[in-house]
1. Which structure, out of P, Q, was relative contact order in percent (Cα under 8 Å, 6 or more apart) derived from, given a value of 16?
2. Assign the value 15.0, calculated as mean count of other Cβ atoms within 10 Å over residues 283-290, to the correct structure from P, Q.
3. Looking just at distance in nm of label points 7 Å out along Cα→Cβ at positions 11 and 35, which of the labels P, Q belongs to the structure with the highest value?
4. Can you say which of P, Q returns 60, 42, 27 when Cα extents along the principal axes in Å, for residues 59-274 alone is computed?
Structure P
Amino acid sequence: MSPQLFDFAQVRADFPILATEVRGKPLTYLDNAATGQKPQLVIDAIERYYATENSNIHRGVHYLSECATDAYEAARTKVASFIGASDADEVVFTRGTTESINLVAHGFVETILKEGDEIVISHMEHHANIVPWQIASQKTGAVLKVVPVDERGVLDMAAFEQMLSDKTKLVAITHISNALGTINPIERIIRKAHALNVPVLIDGAQSTPHMPVDVSALDCDFFVFSGHKIFGPTGIGVLWGKREWLERLPPYQSGGDMIEKVDFEGTTYKGIPGKFEAGTPHIEGVIGMAAAIDYLQSMDRVGALAHESALLTDATEKLSAIEGMRLIGTAPEKASVISFLINDIHPHDIGTFLDADGVAVRAGHHCTQPLLKRFGVPATARASFAFYNNFEDVDRLVTAVQKMQRFFG
């Protein structure tokens, strides 16, 4: 079935939570970079699983187990298609982006890294793409190299290219900054790294909700994202990796369902992806994420992205006109994320004040403390848009900020 043209009114109606009132005001949900809301189709899929198919997978021969197993493995195929992967066995289910990165980091510690090797990340990474590599470096003696960003929040690509060498064992870079909205030139990054036979991990937590992704076209070596950011359940995520890399990495966890044979004398493991999926998985999460993918693929995603871009432009222009406003992150290529400060009002006070008007934004360091330190601030307020937001949401945000500015003088 071909995707339908983007119909904003229908899309908004698909998300029941958007009809909520907060303190007597319509909910204006602008915290999509933290988590996306769930369409009714996803809610129904989860309810249907528990009502009609609930069972453990892989090990059972009874009807319910076979139904649950079929749904679980069909979801793996669906994920592969969603991100342009040709081999469903290259899709590993994890608890989220964070665990996906940790799985790769653990594998590199065990099999790749040694003293003096180098790992390249950027200044704009989420803590989930910093701390695992710090720990990997501490364990192996490897060196962490950090690509700087300029005052707009744009990667210094000249510095990146100079960092690459025969010592570089991995480049791990975010596709889109969760704090700034900067869209990084990952095609160029991958091409430059591969010229030196350096593998590349792309953190797609923020890109996957907003734009189509094709890992085969990108030719990255690892791609990670979370189900809850693409309007599915929390606690489920994906690690995609090229077969040759996944086969090279050892199991991350051990236990039931990831084994071929266990004896007290030794154990043999399943091939990929099974060797990475120990224990009873988040079956409901996988099924819910598959439903979210169905929802996204039924939509005109180009039209949805154009709508988000229009929201970003409108919000940026209107917020910039407010006296005392400072926008953090003004890259020319941006997703629909705006981090801001106004006068000397603390971001937590901004978040609290806006909440009184039903406007939900994020306040804090957004798990990017090194990045915000680079801009000389400990925290920001962040408004982030999805395709179900509208221009009324922008106006409510702007009105609430103006009201706050008058209140604080």
Structure Q
Amino acid sequence: MAERRILNGNAAIAEAIRQINPDVVAAYPITPSTAIVEHIAKFVADGLMTTEFVTPESEHSAMSMCIGSSAAGARVFTATASQGLALMFEMLYIASSLRLPIVAGIANRALSAPINIHGDHSDTMGARDSGWIQIYSENSQEAYDNVIQAFRIGEHKDVSTPVMVTMDGFILSHAVQDMLVEEDEKVKAFVGEREPLYNILDVDHPITVGPIDFTDYYFEHKRSQFVGMENAPKVILEVAEEFKKEFGREYGFFELYKMDDAEVAIILLGSTAGTAKEVVDELREKGKKVGLVKVRVYRPFPAKELADVLTNLKAVAVLDRAASPGAVGGPLFTDIRASLYEYEKRPIIVDYIYGLGGRDIAPKHIAEVYERLEKIAATGERGELIGYINLRE
């Protein structure tokens, strides 16, 4: 039977990795993801894992080691955050271009400057076009479950693409929560064994990896690399369905909360969904037709599926925990807005930037957004397109 335990997000991810027991873990510690690596190191030292645990001199080197190991057929995991992910940036593109199903646990943290160790989505949003699948977690349970599913998704022969599983730094990485840890053997059986598309150590079937590729074939090769991402949505849902059958918890591209008859809704990523759900419940008790859409899979972006949900609403607010300076709104907002473009019937949409550097977002802030959405729905007047929550102007 599953065991109910009190774990923070770092420990939850590490527990999943202990159960999966990948061939290689190469990681360089950085706050607030350090404890993931510490837990794994202890598991290996205590003989609870047979994983080859490698401690490189930087995050760039860590991802380089992951790439080499994965290309040799190994199942590979790493963990990082913020500046560490930024230092990996060169290698992120190489990992995805080589179609290597590396899994990375990311404890979201603000990017400098100024130096800040607290959680926002600047780091993973900066990597959103690097060719990695991105899955966001609301709580420790989801972080654990998402890591287990990530190996199945990334290693599927039709996908063969690296996967980031994210959780909000400190808010989830260090806050303990009640959750279920499944039996070791069930997790191992669910994940199965990796069957790599190629192995650079297979001397009987030699291949060339990472050659120079100029104007003659670079375009074609890049196009072929997108196929894994294009195949991912189908596999993500298949894996989620199998996970539900085995462990009883349901996942999809996104979660709909009180959306059946909603007239206005907030759309967001990550841990803030927990706060927003409480506000939705309070407003529902007052007769307000409000709802929430929590996006779980951000890359590949489920544009049509989200649009099918949102087109019947009167007004929508997107909450972005990252900014795109010079763009028309935050990253999630621009994707949501673009997904609605082809539809004649679509809601009035506004964007809010919030929580940068770990700034608190309280229930009253969420309630104020819903209050504005109700006014927009009643009057049809949008007002300011982009706003800021809990900011001293």
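1. Values: P: 23; Q: 16.
Only structure Q yields this read-out.
2. Numbers: P: 24.9; Q: 15.0.
It must be structure Q, since only it matches.
3. Once distance in nm of label points 7 Å out along Cα→Cβ at positions 11 and 35 is tallied for P, Q, the winner is P.
4. On the way: P: 60, 42, 27; Q: 55, 46, 36.
Only structure P yields this read-out.
We did not get these values from a lab; they are worked out from the coordinates using the rules stated. For clarity, every value in this text was computed on a predicted model and none was experimentally measured. Cβ atoms are built from the backbone, for glycine too; each structure is taken alone.
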